[in-house]
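There are structures below to look over.
Nothing in this text is a laboratory measurement; each read-out follows from the coordinates by a stated rule. Remember, predicted model here, so these are calculated numbers, not experimental data. Cβ atoms are built from the backbone, for glycine too; each structure is taken alone.
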Structure 1
Amino acid sequence: MGRKARIGITRDLFDENGVSISPGPGPKRLDDVPELEWEMFPGYAPEVNPEYARGFDMVITFAPSWTKKTLADNDQLLSLHRGGVGYDMVDVPACTDNDVALFICPAAVRRPVATGIMAFILALSTRLRIKDKIIRADKWEEGREKYPGQGLTGRTLGSIGVGNIGHDMFRLARPFGMKHIGYDPFISQEAVKDIGVELVSMDEVLSQSDYVNVSCPLSEKTRHLIGEKELRKMKKTAFLINTSRGPVIDEAALLKALEGGWIAGAGIDVFEQEPTPADNPLFKLENVILTPHSIALTDEFYVTMWKVIIDQIEKMMRGEKPETLVNPEVWDRPVFQAKLKKFREAIS
C-alpha cells in the first residue's frame, strides 16, 4: 500500500479560526476519498508563498495569485484546481513551464452568476435600492411618486460575451419577454439558437440594448474593452452590468458616465482594484448597485465547486485527464507525464 495523495487548500477558503467558509460539507467531502489526505495552508497572502505549496501533489485554490516565483522549483506539484472560472490570477505559461496542470470550475459559477446578473437587472429596473433607502427615511410618498420603475417586456437585453454564463443568463431571462442580442466572436449563431439570441456587433449591443451585460474573461485584449467611447454609444436610459472582471471596464470612464447621465445606472460586482478602496467615488452614487465580487458566492456555487474539484482530483489519481484543463498542452509534456507516473506509483 502506497502513501496517500497530498492535497493542499489555500487559506482563503477558511475563516480566521480555520473553519471552512463553504456552506455545506465543503472540504470535508475530501474525507470521503480514503486514498487522499488534505491540509489547509498555514497562512494567506495575495501571492501564494512557494513554501506553502511544497509537499503537495495538488492544490485547491480560489483567491490568491500564482506566479513564476510561486511555481518554481516544485517537482511534486501536479495540478492547481481553481474554484471559479476566471484564471487571470494564475500565470498560465508559468504553470505549463513548470509542468503544472490548471483546472477551473465553469459549472460552479454558471447558474449563480447568471442569477446574480438577473438580480442586478431586476433591482435596477425597479429602482429597488433608492426605494429601500427612501422608505427607511420615512418618505413614503416620495418613493411612490418620484421613482417609477422600468418594465422589462419588450426591452432589449444585450450581452458582450455569450459563453458559459452569458448563455445561462439569457436562458433565465426568457420569461421576461425581452429581445436578446449578443456579441461574441468565438461562437456561432447556431450555438445560441436555443436561447433566441441574435449575434450582432459590439457597437450594436451597446447602442441598442436597454441592459448591457458584460460576461467575458480578462485578457490584454479585453482590458478596458468598455471605455468612454463605448459608454457614450449606450442609451441614456440603459443600464450596464459587470460580473466578469473589473478591468474589463475603465472604472474612471464608468464614473463619468454615471455622474454625467450618459447611462441610467449600473450593477457592478467587480472592480479594477480589489478590495476596492473605501473612498471609491462610486460609493456616493445613487444609480449604481455594488457588491464585493461576491454575487456568485452562494451555497449552490460551493456545493458544485467541491463536487467538480473532487471529480478532477479522482481522475488525476487514476491517470485520466479531467475536463476544463486550461493549459491542455501541458498534458503530453514528458516531464508532466513523468511526474504523473511517479505520483500514481507512489499512491498505488
Structure 2
Amino acid sequence: MNNKILFIYNAVPEEERIGYYGECMTIDNVAQMGRILSGKGHEIAHLNLRSPAQLQEFIYTKGTFLIAFCLAEGFLALPSTLYDGSGTPWVKYLLEKMSIPATHSSANAMQVCRNKDETYRRLAAKGIRVPAYSLIKPNMPSLDQQLKDIEEMMTYPLFVKPSGGGNSIGINASSIVNDGRELRAQLDYVHYQLDDSSILVEDYLPGREYTIGIIGNKEKLVLPILGFPPNEGIRTTQVKRLSPTKRQEQEIITSKDSRYWRLYKLAVDTFNAVGAQDILRIDVREDKKGNPTVIDVNGTPSLSPGGSLPFMAAQSGISYDDLLLYVLNTALKRIYSKEVADITG
C-alpha cells in the first residue's frame, strides 16, 4: 500500500519570521513534525512551498501520495498570498486539481475561513453571532464616502483588521480606534503594511477572549478551551508569541465548567457552518453583555509545539506526537472511510 505523505509547509529561519513571513514555521519545527509523521512507517516527502509551479512539478516528479499533510498558508515567492486570503485556498485548489487528497479543509472552506468578511457572512446566515462590520475595499472610488458611511452606521470604539490572512498580521496596539482621525490613521497603517488589502472595520468587543480547538468530522472532539487574561489587551503577533511563557495566566475551561458547553456548541455550529474538515481553531470574544461572538476561524491552526492548540490538547492528555497523528488519522478516515494504518499507537 502507498505510504507516502506529502508534507507541505512554509518555513523560514526564526530571524525571518517577521512581517509577511510571520505565519511561517521554523526549520526546526518542520523537522520535528516530519519525524513524528514518519514514526509509524510512513515515507515523508518534505516540500517548503514557494510557488504553484514548484508544487505541480514536485507532484509530477515524485509520484502518487497517500495524502498531503498540508500546513502551507500560501507561497513564499508570492508574499501577498500569505496575508491576503488567497494562499491557503489556492494551495488546496491545486491539490484538488491534481487529485491529491489532503488534511484540513477543502479549497472552498478555506476561501471562507481565510477571508473574514466571507466568514462573517456565512456564520451570520446560520444565526451565529459575529461583530457588526463594514468592509473597506481599496479599489472602491471614494475612501471618504466609505468612512462617512461607517460613521453613520457604527459607533466608536471600533476595531480595524485585515480581512484576509491570520496570525494578527496588520494588528497592533492602535487597532482599537475611537474617532475618525484614528480610524483613518489605522487604515493607512494596514495599507502600508499589506499593500491594498481589504480591511474590516468592526464593533470593538470589550469582553474576554477565548480560543477553541476542534478536531474531527462526523464525530468531533472539542479540546479544553483556553481563556485569555481579561487584561491582556489586543492579541498582537508579539503577544501571541509570548503566550507559551504566560500559560499560568491563562484559564483552562473543561467540560466540568458550564461555559465549556456554551462554547462547545458555538464551536461545533461554526465548524459545520463553514464546511470545515479535520481541524479548526475558533477565536471568540465577549461583547459588552457577555455574549460570545466569533471573531476568527482558522482552518490551518498552528501545530507548532508552542501553539495554543497543542497546549489545549495536552490538557486532555494528548501528547504532541499523538496530536499530529490524530489529525492525520482523522483525515485518512474521512478520505478512505477506514484507518489506513494503525498510526495512533
* One of 1, 2 was used to compute Cα extents along the principal axes in Å, for residues 77-268 alone, and the answer was 48, 47, 35. Which one was it? -> 2
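Which structure, out of 1, 2, was distance in nm of label points 7 Å out along Cα→Cβ at positions 13 and 205 calculated from, if the result is 4.0?
On the way: 1: 3.1; 2: 4.0.
Comparing all candidates, it corresponds to 2.
For the read-out mean count of other Cβ atoms within 10 Å over residues 53-60, a value of 21.0 was computed from one structure; give its label from 1, 2. Let's see the in-between values first.
On the way: 1: 21.0; 2: 14.5.
Structure of origin is 1.
Of the structures labelled 1, 2, which one yields 3.6 when distance in nm of label points 7 Å out along Cα→Cβ at positions 69 and 261 is computed from its coordinates?
Numbers: 1: 4.9; 2: 3.6.
Comparing all candidates, it corresponds to 2.
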* Structure fact -> When 1, 2 are compared on distance in nm of label points 7 Å out along Cα→Cβ at positions 181 and 213, the highest value belongs to 2
* Using the calculated result 17.2 for mean projected area of the Cα convex hull in nm², pick out the matching structure from 1, 2. => 2
